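Listed below are the structures to be examined.
Where a number appears in this text, it was derived from the coordinates with a stated rule and is not lab data. This structure is a prediction, so every number in the text was calculated from the model and none was measured.
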Structure I
Amino acid sequence: DAATQGIEIYAEHSEDARLNPGKHPNIDRLIGLVERGETLRVKHVFAT
């Protein structure tokens, strides 16, 4: 799962993110996705 891999890639900051919610918002987002078993969906919008 990509979110789990992201947490592993940033392992040096992941524990700090768990202890200090809001300090690392992108890691917080990944942790939340994993905890809730959700998938992040992104829609690419092209500028015209």
Structure II
Amino acid sequence: MVDFTVVIPTYNGAERISKLLEHLQAQIETEALTWEVLVVDNNSSDSQLH
């Protein structure tokens, strides 16, 4: 069971998404929780993962 979900809506965020995920993990790493991240792409035209 997942304790919580982080939803990240993004548009052309390829340059920022990896750093954002690193910062998010650093904040949550100290907690004894299970969590998931959903990145929602809004039809980006950059090289973001699809």
Practice task
Using the calculated result 63 for relative contact order in percent (Cα under 8 Å, 6 or more apart), pick out the matching structure from I, II.
Solution key: II
Handout entry: Which of I, II yields -10000 [helix-only ellipticity at 222 nm (-39500 (n - 2.57) for each DSSP H run of 4 or more, over all residues; to 500), calculated]
Key = II
Problem - Computed 1.03 for Rg/Rh (Cα atoms, Kirkwood Rh) - originating structure among I, II - result: II
